[in-house]
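So, here come the structures, one by one.
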Structure 1
Amino acid sequence: MRHFLTLADFSKDEILEILNIAKILKNEVKSKKYSTALANQTLGMIFEKNSTRTRVSFETGIYQLGGQGIFLSNNDTQLGRGEPIKDTARVLSSMVDLIMMRTHGHDRLEEFAHYSSVPVINGLSDDFHPMQLLADYLTMQECGKDKNPVVAYIGDGNNMAHSWLMLASKLGFELRIASPKDYAVSPKILQKAQEFAKISGAKIIITKDPKIAVMHTDVVTTDTWASMGQEDEKEARKKAFKDYCVDSTLMRFAKEDAIFLHCLPAYRGQEVSEEVLESTQSKIFQEAENRLHAQKGVMVWLHQNR
């Protein structure tokens with residue numbers, strides 16, 4: 001049985017296979033070809049962190065595949081009242097067919113998966129956001145930016161930066177990450193990506209200079225400066241990241257036909273300017289929709305590979 005916790009656990013061929021399923025699903029929605037792919041299947045959705053896109057895309061996705069989703073917040077489960085993760089995992093997995101968990105520490109997700117008798121999907125953890133990266137790469141494919149691309153990630157060395165490291169190092173493309181000194185990616189995760197890169201031929205560049213990162217790139221992406229749970233750091237982060245806004249001036253260093261991506265929600269005027277967000281280069285809403293199709297691809301793939 002396979003779980004979907006991080007792209008580090010998947011080969012290049014498996015990642016591309018999942019994306020191919022996602023593309024088929026996206027193109028075949030109207031024909032209802034896959035409307036019974038997960039018939040009578042139930043997806044348990046554990047939300048220890050709130051979300052708009054994750055909830056709607058998973059709940060809609062399982063419904064379109066013939067199954068149903070159950071939304072479980074901290075107020076709806078015994079996890080919120082202190083029940084051990086391993087107990088909840090064993091009970092819940094005996095009643096549903098798939099589990100999606102959106103949580104804090106990645107170790108919570110790993111423990112849950114260890115004790116679960118059904119596949120577990122990472123809807124987001126503090127270390128990784130693999131579902132978002134599948135949607136991002138699907139968008140790159142649709143925009144013709146998947147042939148030896150050069151990608152620049154500007155900003156916090158968070159779960160999005162870590163997931164870009166995993167995707168680039170598995171698929172073998174060039175990734176440049178620009179972050180302030182005290183907000184760099186995890187050295188441990190960077191080391192793992194560099195090990196994968198030796199096999200795939202990926203090129204990983206870490207810098208503090210956004211202009212160096214963006215120079216002649218095909219894709220420019222960023223994330224919020226303060227993620228959920230970091231609200232008390234907002235002012236300090238604004239100061240640290242003041243030179244890391246993706247605005248029209250910075251985008252001019254990228255290729256003329258470069259696209260801009262953002263996992264959303266975006267704080268206009270902080271990590272990205274209003275002008276860039278609303279420009280023709282911005283593919284953020286196509287990217288957001290692709291969360292639905294990428295997640296359907298993962299659910300179908302996991303069902304087929306149990």
Structure 2
Amino acid sequence: MSKRLKSDGLLLLTAFIWGSAFVAQKVGADIGTFTYNGIRTFIGGLVLIPVILFLDSRSKKKNPIDNRSASDKAAEKKLLIIGGLCCGLALFIASTLQQYGIGFTTAGKAGFITSLYAVIVPIMSIVLGKKVRPIVWLCVLCGACGLYLLCIPKGSGFHLQMGDLFVLICAFAFAVHILVIDYFSPKVNGVKMSCIQFLFAGAIGIVCMFIFENPDISAIMTAWLPIVYGGVFSCGIAYTLQIVAQADADPTEASLILCLESVFSVITGALILGESMDMRGLLGCALIFGAVIVSQLPSKSEKLQAKGN
């Protein structure tokens with residue numbers, strides 16, 4: 001098996017884990033937003049610790065001598081912590097909105113609405129002085145039409161249901177999260193920053209759990225499977241698979257495969273939870289999926305730059 005085929009397979013598995021995690025979130029919604037999110041996100045951070053130790057030991061074997069000065073190491077460590085905390089705060093806000101919203105909608109709808117962050121990111125990046133390709137505006141229009149068909153029943157006007165509205169807001173929050181990661185990740189170790197963000201977001205969630213909710217140990221133990229799946233698999237394992245796979249994958253191909261996350265959310269929601277959609281909803285999903293896919297395709301200049309490299 002070629003490296004590229006192997007990486008594509010790992011990315012497909014990653015997309016499946018992330019997509020099916022919406023089912024786990026839906027099942028785990030009963031124990032409380034902060035309770036579920038806080039515990040599973042903190043677990044996700046803990047799972048990454050052995051991964052970091054393994055990667056560090058392998059890196060030391062390849063490069064046993066570190067020529068960086070003490071001041072450079074301190075500056076990098078400081079930036080790593082700041083980046084992790086900023087990403088963790090953004091992740092906490094986005095995941096809280098998503099988890100609360102998913103309690104009032106289906107796992108399948110939540111998966112497709114959340115995927116709109118891929119279209120929202122280039123629009124929000126205008127603030128950072130980046131140019132937006134004309135095709136992206138078409139994707140925004142297509143995504144909006146898909147959202148209307150998916151979330152607003154025929155003849156009910158223009159009112160989004162509460163769950164769908166919260167998940168839509170979470171898509172904007174995840175777009176901010178992506179932009180924060182985009183700023184810090186080239187400057188620090190991505191796995192370590194992710195570990196810090198999971199631990200920090202989880203810690204905030206656990207504090208909020210004790211303040212705003214009444215955590216029930218028996219209910220938490222009953223929901224151990226969705227908690228473990230959301231923490232170990234969705235946060236820890238899937239993130240690690242993504243890092244390993246993207247080392248040998250084409251970036252465009254990788255982003256397109258990961259877009260299948262929303263498709264898997266509908267499939268697993270139907271198989272496990274018995275969720276269903278009418279033709280109107282399925283057409284909305286198709287429009288959103290098309291918008292997300294097209295928004296990830298590289299421009300002509302990006303293709304030429306890739307060939308030049």
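Listed values, structure above:
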| quantity | calculated |
| --- | --- |
| Parent structure of the calculated result 35, 22, 14, given that semi-axes √(5λ) of the Cα gyration tensor in Å, for residues 44-139 alone is the read-out and 1, 2 the choices | 2 |
| For mean count of other Cβ atoms within 10 Å over residues 12-19 computed as 21.4, the structure of 1, 2 it came from | 2 |
| Origin of the value 0.55, where FRET efficiency 1/(1 + (r/R0)^6) of positions 60 and 292 (r between Cβ atoms, R0 = 41 Å, to 0.05) was derived from one of 1, 2 | 2 |
| Structures 1, 2, by relative contact order in percent (Cα under 8 Å, 6 or more apart): label with the highest value | 2 |
| Structure with the greatest value (metric mean projected area of the Cα convex hull in nm², set 1, 2) | 2 |
| Which of 1, 2 yields -25500 [helix-only ellipticity at 222 nm (-39500 (n - 2.57) for each DSSP H run of 4 or more, over all residues; to 500), calculated] | 2 |
| Which of 1, 2 leads on volume of the Cα convex hull per residue in Å³, for residues 124-163 alone, largest value | 2 |
| Top of 1, 2 by distance in nm of label points 7 Å out along Cα→Cβ at positions 52 and 84, largest first | 1 |
| Entry that produces 4.2 once distance in nm of label points 7 Å out along Cα→Cβ at positions 92 and 276 is calculated, selected from 1, 2 | 2 |
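None of the figures in this text is laboratory data; all of them are computed from the coordinates on show. All values reported here derive from a predicted model rather than from experimental measurement. Cβ atoms are built from the backbone, for glycine too; each structure is taken alone.
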